[in-house]
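Take a look at the structures below.
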Structure I
Amino acid sequence: MVDRHAASALVAFARDLLLHAGLEADKAATVAEILVEADLLGHTTHGLALLPAYLAEIEKGAMTKSGEPQPIADFTAAVTWDARRLPGPWVVVRALELAMARAQETGVCTVSIRRSHHIACLAAYLQRVTERGLMVLLTCSDPNICSVAPFGGRREVFTPNPLAAAWPTNGDPVILDVSMSITTNGLTKRLHTEGEKFPGPWALTAAGEPTDDPAALFTTPPGTLLPTGGLDHGHKGYAFALLVEALTGGLAGHGRADPREGWGATVFVQVMNPACYGGLERFIRETSHIADTCRTTPPRAGVERVRLPGENGLRRRAEQLAQGVALHPSILPALTPWSVKLGVSLP
């Protein structure tokens, strides 16, 4: 039988660990909420699985525990911050709050962020935007890390460079969160730890040979992940990875051309207000029509039905809010030493 935990208990547990580690109260609460939201949606490599590493970063002084982002530029609808390595989830939530408020008047607001710490699961932020009748685009890169080769190459240049977006319909919102590589670093590490293989040739060895073995990423020199599209159509993931680099490091004015500082993120946050364009009612009519058309498309053989991006995650979220969160079995054992060290009881 799978052990389940109330989402509120997990949020309180994570918050208390972060508080005892030294984060300010508002930052600890926001980081805890975003991590648990990722687990609710089923993104188990980017939820509480990240908390031990976050606590280690706080302990060694690699994550800033207090203070505010430093404003770099503010042109009402175009804002740039230096996040000073503050906790990424808290920084992104603050940026979304600013962008949502300003988009009500300007129609669109973009916040470009340099030098944030890691921002966890992108999908975990999106519903707070769509429930206000707004559309959001969120993407990030980590200029301090590289694990993905450009198409045709065999040396790492990018991170998986996830791209997320969401918009409202007359039912559930459409929510997408996809990496520009075939898979993420988090899943690669988990599969390697558990001695599992990729479902296909998702990586290259250091010699440039296709492989299904995650261990290829942990050799010296390391192999690389392939861009989305793999060996056949990886030029597509490669092109989108370059777009993410321009939206993040390019617009923030800080990225791979600068000295490395440690695990972190450069972030692009954009909120659009449909009411300032063709109108919210017409926006919902259009997004709902295409959503309904996709859902009612006859499925091909072997497919039960056509789903929308985010549909499974939202179903899983509702089920886990009602019945408790089923954590990946690796998560609580990894947090037990921190529970003992910081004097916070396990949930």
Structure II
Amino acid sequence: MQYTNLGNSGLYISRLCFGVMTFGGDVATDADAQKMVDKAIDAGVNFFDTANIYTNGSSEEMLGKALQGKRDKHVIATKVYFTNDVKPHEALGSSRKGIILEVEKSLKRLNTDYIDLYQLHAFDGYTPIEETLSTLNDLVHSGKVRYIGLSNFAAWQIAKAQGVAERLGFEKFISSQNYYSLVGRDLEYEILPACKDLGLGILVWSPLAGGFLAGTAAENRRASFPMPPVDSRYGFEILDTVKEIAKKHDATPAQISTAWLLHQNGISSVLTGASNIEQLTDNLKSANIKLNDDDLDILNKVSQPAYVYPQWSRMVNSERGVFDQDVIEKGTQAVIDNKRNNVLV
């Protein structure tokens, strides 16, 4: 297992994070959860991700129990914004009242005195960002939270939040948790460049696109829960290519899809989930797969997203500000042909 610091911080995390969203659902017993956490730790994982709403809080409870006696050696990340079993007008989002209420509940369920990484689960368009940041800042200085992150924010929202935090002298975000996969590379347009520029590490959720990139077994799950969306015009072509690379490495499509993410610049850690210990064991092997330049070129080419504005207006060669007519013509033709093309960032 490899490790890296998360964003501009001294927090070191494993490149694979065990996402325990299934705890309390598919993983129904504390004994099974304990076996899976122990398996992840044996593989070198020191980073675990959950949220206050996962399985109505059972996910946090089961993770807390599984990490008893070894809590300080590991990094626990959870989230706040959504709440369970409330009417719309009762939802508190990222307000001061909402955050303080939910952080106390999460601390109790996790059976811990502090949360290593406390993440805003979504952008709150109703609460002033200054109020949210002030509250998070207080939590860090009280010792209940060590670091703060965000999730599912647009690039402008990330930039605004980070800029306001810096202006007011509040604790800044160290990470952004986002969807990213071979069949969903929208992150590369704006969010990934923004995070790189602002010093946030990227944490990836749903690296298999809701199971699509795992192969045939994914079809049943996506029939009942088709998230994240996959463009079928390109998705199956990408999956076929992943399967070919997998044969070459004596690996599974899931392992190759996760390994591709681990080879991408700016990605700190990839969340891997599992419904049983066999699936977890298989997923953990992706950390040891080394894709060569040819593998990466093939996967990049088949999954490359189309140019969108203003990316296509910045198609220049290596000399700054000089347009390359050949590149422009090729990029324009690719859009006309409705084919994927590389995004310049």
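Bear in mind these aren't lab numbers, they're just calculated from the coordinates by the rules spelled out. The shown structure was predicted, so the numbers you read here are calculated from the model rather than taken from an experiment. Cβ atoms are built from the backbone, for glycine too; each structure is taken alone.
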Ranked on mean count of other Cβ atoms within 10 Å over residues 253-260, which label among I, II comes first with the largest value?
II
Using relative contact order in percent (Cα under 8 Å, 6 or more apart) for the comparison, can you identify which of I, II gives the largest number?
I
Identify which of structures I, II gives the largest calculated value of FRET efficiency 1/(1 + (r/R0)^6) of positions 149 and 245 (r between Cβ atoms, R0 = 35 Å, to 0.05).
I
Top of I, II by distance in nm of label points 7 Å out along Cα→Cβ at positions 45 and 69, largest first
I
For the read-out distance in nm of label points 7 Å out along Cα→Cβ at positions 109 and 237, a value of 3.5 was computed from one structure; give its label from I, II.
I
Suppose you compute FRET efficiency 1/(1 + (r/R0)^6) of positions 165 and 309 (r between Cβ atoms, R0 = 30 Å, to 0.05) for every structure in I, II: which one lands on 0.55?
II
Supply the structure label, taken from I, II, corresponding to mean count of other Cβ atoms within 10 Å over residues 29-36 with the calculated value 23.8.
I
A value of 0.05 was computed for FRET efficiency 1/(1 + (r/R0)^6) of positions 77 and 205 (r between Cβ atoms, R0 = 30 Å, to 0.05); which of I, II is the source structure?
I
